[in-house]
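What follows is calculated from the coordinates using simple rules that are stated; it is not laboratory data. Remember, it's a predicted structure, so these values are computed and weren't measured experimentally. Cβ atoms are built from the backbone, for glycine too; each structure is taken alone.
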Structure P
Amino acid sequence: MAFDEYCLQQLSSDAPLFYLWQNAPAVIVGQNQNVYAEVNLPYLEQHGIQLARRVTGGGAVYHDLQNLNFSFVSQLRDLDTDVSFLLDLVVQALRRLGVPATFSGRNDILVEGHKVGGTAKRVWHDRLMVHGTLMYDVDIPTLIEALGTPQSKLTAKGIASVRSRVGNLRQLLPQCPDVQSFRDLLHEQLAGADAEFILDDHQLHSIVQLAAQKFATWQWNYGLSPIGTFTKQQHFACGTIEVRLCIEKGILTAISFGGDFLGNYSPAPLAAALIGTRFEHDALLTVLQQNPVERFFDQLTNNQFLQFILS
């Protein structure tokens, strides 16, 4: 994500820049999305999947090393014409490889009605970046789990991802037995005769700094989330607990409890103590260590409570 922004804002080039890239397992959310609405955060934590926020709009996507990503950065002349031209380059390259690809009216690359890639764009002054994904052999079950929000009735004011039918390209590319061969052929189609743009050590260091200072921070990845509210309930030894939460920019701004649970004290003081806390495990646990939940819900532990509201 830092590399894309650096190329858009810092690299001066009259000729368009093009590159292909891959990520280890990660969920990449659009700049305007609520991560709590779009992403199964406990699943990501359990499976070591990175969360990142990009500088472009659109929906959440899952990347792994069987997914191939592309980026174009160019001078901006006419927005609609430039975007259409760049995306058509990708579609035509796929067609030359034998894939009957089309581009949808919004931002999807389709093959016979199945989504095999998504795209997004960003303008910065007189520069344009268009980037996207191409699913070669992505782990679809993991994708579904990572982008799901199970056991919640969650709404958000952010832009919800369109749940599209998805498919992989591998079965359509018999000449490509692995993702690297697909990468090589696609690169040959799109940039085989082009000169390379080599970044120096100073530029690479600047990208690493940008990643650490912006794109790896909690404030960027979680704190930009628009307001999201959800209600959930679960049965415990104390009875059924229903919780209603409101999260704004990663902060718990409201929480209330209902249900037929038993407890020694009203949970109102617990709710008051939790408000204003980051909606993440360690920050919530710090509050619970001063306000053990067993005071309010018979036989319920802090860990059980956290699993309940964070799942």
Structure Q
Amino acid sequence: MSQNPSIKGASREEAIREFIRCFLPSSYAIGHGEVFSDRNDRSKQVDVVIHDNVFSPVFRTEDGGILVPCEAVYGTAEVKTRLDSNRWQTALDNVASVKSLKRAPSDLMDILPNRRIGLGPSLKVTGPARPHNPYIGVIVALEGLSAETLAEDLNDRSKCSEDERVLLPDLIACVESGYLITRYTKKDGQGFQIGAVTLGGSYDGFRAFRVGDFVLSSLHLGLNVLLSGIRLRSRDLAPNWLDELLWIEQKSKIELLFALWECMGAIPVQGGWDAMESEARARGEDDILSKLQDLRRKPSV
């Protein structure tokens, strides 16, 4: 009904979020926002974030979005009204911005995100040589480029390095055109497989399926298949808590030193400047870093 691009985009994204939410178990939550890692790396703004709804913390923003630790994320989806060449590249970049975030791998011993079975020194985990917690990347469009064009482009991109192959989406759906594009891997002999076996970088290419009016139901089924192959592994927050307390204490000391300098015109002799600057730079605390550098230029008492 609206001709405002922002309103149309928000409505379109919410419709897809509601569709996905209705057909997933309640252990999965749906939102929109950004994903971040413990290295202080952050994804681009993504339309749909599928994340753990039971064990993992999520931070909510004033605009209704969320900031989600990457360990809590199953996957993301980009939603486009019309998937032209520019929007196609934007969607690929947004998917890649999440898939590039580093997190500890999981395996069969991770029975819950925060519960892991411990093995003795003489035991080891065996099983498929594939990651158990890769990020799922999905692109949903109402209309756009042809299935042949997108599949050909994806297959060309998949011929690059292993690191770049991992960043490509797992599933693309176009509602009006009635097609689905998925990763596939070849079986011994003839035929191929799709689904969890293609997660990570272990796949051979992309294949388009003509499904007509069954795009959304096929998308729902495919999404559930992919999600079932993932075992999340939560981050150990205990060291982060101590680290955060020490950093807050350090920031308070810096603020006090700055206040002393402003009042007295000089500061007491203090050590550890390099360590404090490195920590501020690593955390992206530009204001604190600026104050530290300013203080170092001032004469001490």
Structure R
Amino acid sequence: MATKIAQSNRAGTGALSATSPPSAARRAHFSSRWSATLLAIYALLIASCVASLIYAGDFSLGRKPWENLKSTALELSAPSFFNVWFGNTALEFRNDEDRLLRTENQRETEAKYLAGVGRAIWTTFQIATLGTLLAALLGAPLGILAAKNMRAPLTVAWMARRILDVSRSIHTLVFGLLLVGVIGLGPMAGVLAIALHSMGTCGKLFGEAIEALDMRGVEAVRATGATPLQVLIFAVWPALMPSFTSNHLYLWEYNIRDSTVLGLIGAGGLGLLVSEAVSLFQWGRLSTLLIAIVLMVIAFDVLSRRIRQSLI
């Protein structure tokens, strides 16, 4: 009798499992449907953007785009730094009446220009370095307050999150324009613009890293009667150090690229030289500046990657 009851129970369980899908299968089905829905919304958004541009008559590459691209590429393919070795030592400048205005040694002129490019690279590096450091000093405390598992007062945590949101939402160039009007032209406007924008990104990344912590170690330190500052120093910071350093290096690298643009609004550095080259249609010098920017970013990327690998 007991054997029949057990067989009946097993049969009932088998029938139940056969008729109702497992929870994992249901979750997978829901996930696939949700992914398909998101993909459909994204496709609709792309179609709306394209349709809007077509309706406004802006969905085009202009007149003769390939010819313009070819001529621009030809002009950029002759960087001005080659003039240091191959430039004309007696380049003549004449007016419309063929009267000689002045004679220039291209090699000496380009050598002086490259020295100025070196000084501009150093200024750009200073802006990015000091701006990123200031962003970390401002953003890290806000990230700690914004993290949910740090148990900050609700009002304080809400304010910290909103400050970080505002900081991220305003572009570096906008901060730069405001600061140039407040403190004037120069690198300090660029440093503060980098700091105020990157503060939001740094704080958000730091707060999310704190929320992803294994809280058992933190609670163990709290259980000893440690103060919040001691918990931060002895439990939170050692666990976050690799992640914080990696994020800081990434922001530093990003800000090196960003600081090259700030010169366009008067913050100095390579951006100022780029603005001058474009205004004077000096495409050879623009090519030299672009090569300098790319080499600077590549060098820092290699260095930061090795530092991150050593921390893992």
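Quick rundown of the values:
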{"item": "Which of P, Q, R leads on distance in nm of label points 7 Å out along Cα→Cβ at positions 36 and 132, largest value", "result": "R"}
{"item": "Structure (P, Q, R) behind the derived value 29.7, 122 of Rg and Dmax of the Cα atoms in Å", "result": "R"}
{"item": "Source structure (of P, Q, R) for helix-only ellipticity at 222 nm (-39500 (n - 2.57) for each DSSP H run of 4 or more, over all residues; to 500), computed value -9000", "result": "P"}
{"item": "At a computed 34, 15, 10 (semi-axes √(5λ) of the Cα gyration tensor in Å, for residues 124-275 alone), which of P, Q, R", "result": "R"}
{"item": "With Cα Rg over 2.2 N^0.38 Å, for residues 172-243 alone derived as 1.63, matching label from P, Q, R", "result": "R"}
{"item": "Origin of the value 6.8, where distance in nm of label points 7 Å out along Cα→Cβ at positions 84 and 292 was derived from one of P, Q, R", "result": "P"}
